[in-house]
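So, here's a batch of structures to check.
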Structure I
């Protein structure tokens with residue numbers, strides 16, 4: 001059993017003893033910590049929290065314990081039901097709630113679940129907030145008496161409200177999408193996407209929709225991580241159905257992956273690139289992605305005469321820099337599109353609407369549109385920690401060794417080597433150092449990650465003392 005506590009919330013495998021997995025005792029503990037933090041943050045006498053979940057099979061159990069705990073602290077709860085993460089984020093803002101919780105383990109397998117915790121802006125809590133919530137969860141808390149318990153309501157309207165807000169965006173053109181007569185295959189990974197994506201497409205005027213894994217029973221038919229090796233069925237279905245493209249989301253619908261009409265992958269790194277290219281044609285402004293995302297977006301942004309900025313890894317860090325730099329579009333290279341004209345959160349549905357508008361207006365095929373952008377390839381590897389190894393010391397020594405190159409150390413160490421880069425960072429959840437590298441061919445990117453594995457191995461085998 002696994003239980004991981006982080007600044008963004010908790011996640012783990014369902015069951016086990018307290019402290020060893022995500023079970024009722026731990027759900028109560030951390031929900032209480034979140035309630036205590038909300039009470040400190042707000043001056044309102046009565047607090048409201050919105051709650052939603054993806055379709056995984058443990059969701060109902062977790063949501064009932066979570067809502068019951070919040071009610072016991074005197075907080076009112078509105079249960080939004082099975083719903084996407086971005087829809088909950090929008091709902092928190094619209095309802096002027098004190099916060100929100102999305103019960104989802106995102107791309108993790110079916111036996112996992114987790115909390116995503118939101119602040120009153122409908123955004124993921126930041127590092128400072130997250131640390132305080134974890135601290136409060138370890139302290140004693142006095143619950144409300146019978147006359148001061150919270151109230152529970154249900155509201156299943158926010159998927160439609162989310163879609164309505166997307167259609168109101170000036171850069172989403174329903175007429176163009178409808179006129180394109182797209183035939184689209186959708187893989188909803190047996191979760192919220194099976195509900196929300198077809199409904200969005202229908203509302204946009206798409207009449208030919210082929211559904212895969214769209215029954216939201218939570219029984220994932222494949223690994224939910226939307227990586228090419230897990231998407232063989234949709235790639236074959238796109239070709240068989242002679243579709244214009246395929247759309248894949250993760251279980252809570254904040255990541256978007258696109259399949260070309262020939263069954264090839266558009267590339268998860270290129271979801272944000274394509275959407276940003278469309279936005280920048282119509283809206284002047286800067287862009288932001290995290291340090292581990294492709295430099296393709298920086299290249300596209302600079303073509304339009306604007307500036308691109310990199311943030312530390314993590315949605316909350318991307319949002320922070322987007323606000324600071326007044327970015328018009330941003331996101332992460334895992335298919336996460338953040339469009340601030342709608343809200344500051346990764347949102348696959350707004351990504352779909354903007355992408356289809358661009359594709360329809362371009363008159364190109366999906367693969368043809370992908371051909372507009374520079375080709376870069378990312379290799380991802382990791383090196384396991386070992387007794388006596390201090391990852392911070394390793395990164396410090398690499399910084400010294402490669403000091404003649406352009407370096408960025410806001411999150412681990414990123415080294416730019418001519419037109420390539422490598423990003424090394426210690427994991428927050430596993431005893432490993434992650435090594436990402438990008439080059440203009442898969443082989444060159446792979447060689448670069450292997451080079452830095454050798455660099456680390458050489459440091460570990462040297463006479464330096466790595467004892468913590």
Structure II
């Protein structure tokens with residue numbers, strides 16, 4: 001199920017909230033779990049079975065790790081077994097086909113016989129709920145979290161539908177106390193509604209039209225240079241408003257239920273360096289990669305060379321986490337190289353000698369260039385698109401469909417609105433968190449109604465991060 005669908009907005013959410021607020025507090029986590037499994041299983045029921053299996057497994061492993069009298073060797077064996085099992089399941093469903101097809105390509109190059117590759121369906125959101133469970137287990141082992149008091153609380157944490165399939169990545173220790181006791185107030189609920197509407201509008205009004213422009217440009221056989229640049233600009237806005245909008249909706253829904261989730265975006269396109277950008281983009285993933293991978297590799301404690309190596313490894317694995325394609329590996333390597341370069345230059349960086357607006361513009365341009373790798377179907381398509389952007393290949397005849405989508409006044413206005421919003425200081429999330437007044441209500445209600453009308457009329461409504 002998707003937040004921006006009629007089934008969710010008109011049926012699932014009202015029914016869920018009606019039951020939730022009429023249940024005794026002790027039963028609310030159970031209702032969250034049951035409703036979240038319906039939400040998740042809406043795509044494919046067996047997805048819910050896999051999530052239940054990993055939830056039971058991790059709850060049991062957590063008990064073993066924190067069992068009184070357990071030796072250090074037993075605790076270490078338990079955490080290693082749990083990590084191996086979780087990553088094994090994630091690896092099979094997400095990376096088996098990628099690894100098998102890569103091996104077949106190597107066999108073909110060597111003249112050897114290839115083998116049949118089993119087709120595996122990728123469960124939606126498996127990367128996110130796997131990371132949720134892994135942070136719980138590792139924090140237990142480190143002593144940074146207390147074990148879940150009940151299976152109902154832990155299962156509600158894993159299955160919590162607002163952040164189940166696309167984040168933000170919430171750690172158990174952040175929600176542990178809230179799962180046991182949380183406040184439900186009118187002001188908190190109304191604030192959650194405001195944030196949800198802001199995210200809903202970002203997704204429907206801005207991200208979806210940008211997505212149509214991006215798809216038209218990236219699917220063109222031989223786009224003109226201008227069409228290629230407009231296409232990657234549209235994708236740059238689409239992926240931000242798509243994922244930021246989803247994260248805002250998740251935060252808003254969580255607040256309606258009494259939970260406080262961490263913010264996942266902080267005006268990333270206003271960053272003055274790639275290092276700063278990764279402190280502002282998908283903040284929850286950046287924090288997980290830093291705390292559980294970068295620091296585990298040694299961080300910056302083992303010399304400059306090792307620090308650059310660790311940055312590169314973390315970003316390559318972060319790229320691979322997004323998807324099983326060489327595009328994502330190269331995308332991660334690109335960002336790892338930029339992070340290492342900026343750290344090497346330090347205060348001598350060319351960024352520091354440029355005016356602030358130019359630093360922002362250069363960072364934005366580098367991010368745009370990297371998004372080509374993220375969006376293209378494969379490395380060959382990405383290289384072709386780069387050539388089109390820089391006029392290094394003959395442009396074909398622009399189809400009327402491409403021209404009618406990219407250069408319409410409507411899409412030009414949308415792109416201009418996106419540019420104005422991402423570079424101005426006041427974020428919609430901050431505005432939505434302000435106390436609800438009559439004036440604010442007079443803005444939110446028409447915005448939500450307009451978003452609903454647009455949603456009903458749209459035939460293009462993907463969520464990009466579902467595929468990651």
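Bear in mind these aren't lab numbers, they're just calculated from the coordinates by the rules spelled out. No experiment lies behind these values; they were computed from the predicted model shown. Cβ atoms are built from the backbone, for glycine too; each structure is taken alone.
Here relative contact order in percent (Cα under 8 Å, 6 or more apart) was derived from just one of the structures I, II, and that gives 18; the source is II. As an exercise: helix-only ellipticity at 222 nm (-39500 (n - 2.57) for each DSSP H run of 4 or more, over all residues; to 500), calculated from one structure in I, II, equals -22000. Which structure is it? The read-out comes from structure II.
In terms of mean count of other Cβ atoms within 10 Å over residues 9-16, the structure with the greatest value among I, II is I. Structures I, II were shown, and FRET efficiency 1/(1 + (r/R0)^6) of positions 209 and 297 (r between Cβ atoms, R0 = 41 Å, to 0.05) at 0.90 was computed from I.
A value of 0.25 was derived for FRET efficiency 1/(1 + (r/R0)^6) of positions 257 and 385 (r between Cβ atoms, R0 = 35 Å, to 0.05); which structure in I, II was it taken from? Label of the originating structure: II. Match the computed value 0.30 of FRET efficiency 1/(1 + (r/R0)^6) of positions 217 and 417 (r between Cβ atoms, R0 = 41 Å, to 0.05) to one of the structures I, II, and report its label. Answer for the origin of the read-out: I.
Comparison across structures I, II (criterion: FRET efficiency 1/(1 + (r/R0)^6) of positions 65 and 169 (r between Cβ atoms, R0 = 41 Å, to 0.05)) gives the highest value for II.
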